[in-house]
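These are the structures in question, set out in turn.
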Structure I
Amino acid sequence: MIEAELGSELARRRDVRPASLVLRKASEHFAKMMQHPYFARFSWQRPHDMNYNNEMFPSPGPVWPNKLLPIESWLEDNFATFRGELDNLLEKPGLFDALHEAERNAEA
C-alpha cells in the first residue's frame with residue numbers, strides 16, 4: 001500500500017518515470033500477495049482496494065440498531081441532497097480532486 005501511495009504522489013507531481021516504476025512494482029507485489037491463500041478470500045483488485053478494517057473486523061452489517069443513532073434518520077432523510085451535491089461536484093472535471101487536495105493540505 002505504501003508503494004501505491006508513493007506512486008500516486010509521484011504521478012500527482014508529474015514525476016512520470018519514477019511514478020510508473022513504483023506503481024508497476026506495487027502492482028507486481030499486490031498480485032503476488034493476492035496469490036497467497038490468506039489474501040485470496042478478499043475481492044481486492046488493486047492495491048488501493050485493500051481495507052485493513054475488512055481484514056481485521058469483517059462486518060456482518062450495521063453494528064448498532066439504526067434507531068439508536070439519532071443522526072441516522074436525518075442522514076437517510078437527506079440522502080438525495082447529499083447525493084445531488086456530490087454528483088454536481090463530480091460533473092465538474094477536477095473539482096472534487098482540487099477540493100480534496102485543498103482539504104488534505106489545509107495545515108500547510
Structure II
Amino acid sequence: MSAHFGNAEVALPGAAAYFKNQAYEEREHAEKIIDYINDRGGTVDFGDLAKPTCNCTSLLKAFQSAVALEKSNNKSLLQLHALASENNDPDNSTSANKSSRSRP
C-alpha cells in the first residue's frame with residue numbers, strides 16, 4: 001500500500017509513509033514470532049504467501065483492508081497464545097504475545 005500511495009499519480013505521501021511504517025512494524029512482529037518458534041525447536045513454514053488483494057481505489061478502502069488484516073493477525077496471535085498456555089509454555093508471555101493482547 002505504501003508503494004501505491006507513494007506513486008506520483010496517487011501522490012499521498014503521508015499515507016505512503018504511514019503504511020511503510022506499519023509494514024516495518026509488522027515485519028518486526030513476524031521476526032519475533034519466528035524467533036519464538038525457533039527457540040522452541042519448531043520449524044517455520046510460511047506456506048504459500050498470496051499476493052495482497054487490497055483494491056486500493058481509495059484511502060478509506062486501504063485503511064479498511066489494513067484493519068481487517070490487523071484483526072486477522074490479532075486472532076492468530078491470540079490462538080498462538082492459547083496454544084502456548086495449553087502446553088504450559090514458560091515463556092508464553094513473550095513480547096510477540098504481549099503485542100497481540102495490547103491491540104484492540
Structure III
Amino acid sequence: MPRSHVIAKFLALIYSYLNISLSKNLVPDEIKGREIRHSFLMTLFQPSTAHLNQNTLKLLKYWTWQFVAVRPVCSILMITLQYLAVYQLDQLDIPNHS
C-alpha cells in the first residue's frame with residue numbers, strides 16, 4: 001500500500017476516533033473552533049491561522065486525497081522521463097553526505 005494511501009487512511013481513522021462525520025456535518029463541540037496555526041509554506045496559500053470547523057476538515061480530506069492521486073502520477077511521469085532519457089538523476093547536482 002503506498003505511503004500516501006496510508007496517510008489518507010490514518011486521517012480517516014483519526015476522524016472516526018474523534019467522532020467526526022463529514023457526511024452528517026458532525027464535528028464535536030470539544031474540538032470545534034480550535035485555532036490551527038499553519039507553517040510557513042502553507043501561509044503562502046492560506047491565512048496563518050484557521051479555525052477547526054466542517055469546512056476546514058473537508059479541505060484537509062480533499063487535500064489529502066489529492067496527494068494520494070498526484071504522488072503516483074508524478075512517480076510514473078519521472079520513471080517515464082528517465083526511460084526516455086529526458087530526465088536523468090545522475091545529471092542533477094545533489095550532494096552526497098555519506
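Throughout, read-outs are computed from the coordinates displayed, never taken from laboratory work. Remember, it's a predicted structure, so these values are computed and weren't measured experimentally.
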- Message: I have 1.36 for Cα Rg over 2.2 N^0.38 Å, for residues 19-74 alone, calculated from one of the structures I, II, III. Which structure is it?
- Response: II
- Task: Given a value of -19500 for helix-only ellipticity at 222 nm (-39500 (n - 2.57) for each DSSP H run of 4 or more, over all residues; to 500), point me to the structure among I, II, III it was derived from.
- Result: I
- Message: Tell me which structure, out of I, II, III, gives 13, 39, 29, 15, 4, 0 once P(r) over Cα pairs in 10 Å bins from 0, in percent is calculated.
- Response: II
- Message: Matching task: 16 is the computed value of relative contact order in percent (Cα under 8 Å, 6 or more apart). Pick the structure from I, II, III.
- Response: I
